[in-house]
Structure I
Amino acid sequence: MSEFEHRLILTGGGTGGHVYPALAVADELKDDPDVKAILYIGAKGHLEERLAKERGLDFVGFQVSGLPRQVSTKMIGWPLEMAQAIGQCSTLFGRFKPTAVLGTGGYASAPPLTCAATAGIPYAVHEPDAHPGLVNRFYSKRAAVISCGMEAAKEKLVSKIGETVFNGNPVRKGFVNLLEKEKAARQLGLVSHLPTLLVTGGSQGAQAINEAVFHMLPTLFSDVNKMQVIHQVGEKNFLEYKEQLPHEFLTSARYCYRPYFEDLSLAYALSDLAVSRAGAMTISELCVTSTPSIFIPYPHAAQNHQEHNARSLEAKGAATVILQQDLTPGLLASTVKGLLFEREKLQAMKSAISEMGKPNAAKDIAKLLKQLSISYQS
């Protein structure tokens, strides 16, 4: 046991890209004998509350929302709402007595980071995306440490008092220790020797990607080159998608489609190439599993951050990008075949993306948070 006892606050919310890194760090910390208490603070009733409680974490939620981007009556109430949340958070800090705070982005992290700055408690911010969000840009200026999930963010975030480091985004341990290819193939009802394409638009799916895949399946499967496809369709689109599938694909031994994979690492274990959105956590999983990708960024993401993410990998030779406005079944099919059956090109992409993987990200961020806690107690 160390002479220091750590009381740590994790905060972040709004999207999975902000929540999952904090949860992965919590997983690293919760069995540490020197960590006396962990508290997750987020927005009441939002994604972070459900996920934190599912993992057995203590959670406190405040009524807080993002800064209105357009002139409206919401701009009158927003400062009052934020001030009230900061006041409630300050009271909570007085009871909990944190020794360090980690913010992973999103408006939910603003009250805890404000309280940490006011009370002189060291805090770190972790930015998951290549293009930093508004909250992290503001609070990084006084952060003791800035942690970047993607290397492209390093030059955009500077602290007046601390350093900026590229740690990568934490991912679940299953993505770091992938199942053997043959075992994954058996569980998915596929084979291990065929080139395999993974298609995913995230847990909710992506209709534009699904439509392009639906129309390109005949082209892919009629080709002389044999391949197989794993397709996470998304729960909200699954039934409609399934009803439209021709019988030959409904029963095909080379097409595995599901509404949602509880553990997508199973699919990564078998896949040679992915077609996906470009959210921060998806990219981190691709990097850790060394899976080259064709990115189709979600065009309505805040500050167009998905295209920034995708372009940062494309610049390194680790991926290629098709904008949704340019997406057609023919273009997607030709891009897939041009990569999946060009083994040298695919291997070069695989090598490039593997160099960007950070399998120890959760452990490294947990370590830096403990170091901040020690500095506060020393």
Structure II
Amino acid sequence: MNGDGVKGAKLTFSGVPRTVIILGVVSFFTDLSSEMIYPLLPVFLAGVLGAGALSLGIIEGVAESTASVLKVVSGRWSDRVRRRKPLVLAGYGLSGAVRPMIGLAAAWPFVLAMRFADRVGKGLRTSPRDALIADVTNPVNRGRAYGLHRAMDHAGAVAGPLAAAGLMASGMSMRGVFLASALPAVIVVAVIILGIREEHPSIHPPAPPTSPGAWAELGPEYRRFLGAVLLFTLGNSTDAFLLLRLAGSGVGAGAIAILWSLHHVVKMVSTFAGGRMADRTGSRPMVLAGWSFYALVYLLFAMAESRAALVSIFLAYGLYYGLTEPAEKRWVASLVPNGLRGTAFGYYHGAVGLAALPASLMFGFVWQIFGVSAAFILGAALAGAAALLVSRIIEKT
């Protein structure tokens, strides 16, 4: 056992434990399933169901915010019982069961209901999964562990749109593609049941909290970081608006699916490299660079006119994820006591989810009332303010 309580974690790839790799396989097939649907959803809503930008904002905002409370509850519960796998299995199983049913939608409220149930599943699984990765990984390798996991997740997101494009090219309708996404979802459940052998997690049970929700025990730097994340997320509306912007510039549905896949190629490579960089440089420089880059991308999306420029900016946008995703999770794990990792990830993911609804609603409202440029400028301004805030936070090593 090392000094951080990691025990019995067999290393199988560049310092990353077997459990993390299996979770990466799970994320690969989950994103293969979900990304057969997601890049086509704005086109499906607008072209088939007749929904507009505001409806898209409501659907995506409610979908992401739905998981907020459950992410907190599931994280805290996994700390209390010191078990992660049951919640991980329940969450992935629920999402896989309801997501393909979007193909049966006759009106956008049904899509809202299915996205709601899908995100309930995400709320159950996300915090316990991220805490489990920290439980089994040596602290010096946590950046690369989160980076590898996210890279495998994005690899599934590369395959998903390509599968969707191939099925559509063969003559299958968008509804048929959505229903076909059930197959990889079944594989996900099988991999979790057969592949993850959760030992009793080597985490210390948290001491009885002296504050509601263990808020004081999480520490002041963690709370400051959470505040910065909340502010940034208010400017980080759903990526569906980026796809809608591309569609508005004349990019067709099939091309959007391919671009979404290429976008995830960039994310896959950059998150793998970004996790390693975070272990070397620390989390704060990476997060600061990532949030600043996000602000720049949104400013360019506000100003760009040509279709070629928008496509280039969209592909470059994938670098933001590599700079931030592994570093943010690495930072969360390092800021809190071992026995409160699930709780800390719950609040972290909960803050992102709580801000998702107002972020998407605000973006959709500004787009519809003041125009697309104003909406992207607002997102850039909020991201820039959050970057200034995070630059003042002390990183615990």
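What follows is calculated from the coordinates using simple rules that are stated; it is not laboratory data. As the structure is a computational prediction, the values presented were derived from the model and not from experiment. Cβ atoms are built from the backbone, for glycine too; each structure is taken alone.
For mean count of other Cβ atoms within 10 Å over residues 85-92, the calculated result is 17.5, so let me know which of I, II that is.
I
Between structures I, II, where is FRET efficiency 1/(1 + (r/R0)^6) of positions 157 and 341 (r between Cβ atoms, R0 = 30 Å, to 0.05) highest?
Sorting by FRET efficiency 1/(1 + (r/R0)^6) of positions 157 and 341 (r between Cβ atoms, R0 = 30 Å, to 0.05) in descending order puts II first.
Taking percent of Cα pairs over 23 Å apart, for residues 277-364 alone as the criterion, which structure among I, II has the greatest value?
The structure with the largest value is II.
As an exercise: P(r) over Cα pairs in 5 Å bins from 0, in percent, for residues 141-316 alone, calculated from one structure in I, II, equals 1, 8, 15, 19, 18, 15, 10, 6, 4, 2, 1, 1, 0. Which structure is it?
I
When relative contact order in percent (Cα under 8 Å, 6 or more apart) is computed for each of I, II, which one produces 29?
The read-out was computed on structure II.
A value of 0.95 was derived for FRET efficiency 1/(1 + (r/R0)^6) of positions 165 and 357 (r between Cβ atoms, R0 = 25 Å, to 0.05); which structure in I, II was it taken from?
I
In terms of distance in nm of label points 7 Å out along Cα→Cβ at positions 21 and 301, which of structures I, II is highest?
Greatest value across I, II: structure II.
Thinking of I, II, which structure, once Cα Rg over 2.2 N^0.38 Å is computed, gives back 0.93?
II
To which of I, II does the computed value 1.2 (distance in nm of label points 7 Å out along Cα→Cβ at positions 77 and 349) belong?
That value comes from structure II.
Have a look at I, II and say which one yields -25000 for helix-only ellipticity at 222 nm (-39500 (n - 2.57) for each DSSP H run of 4 or more, over all residues; to 500), as calculated.
Here the read-out was taken from II.
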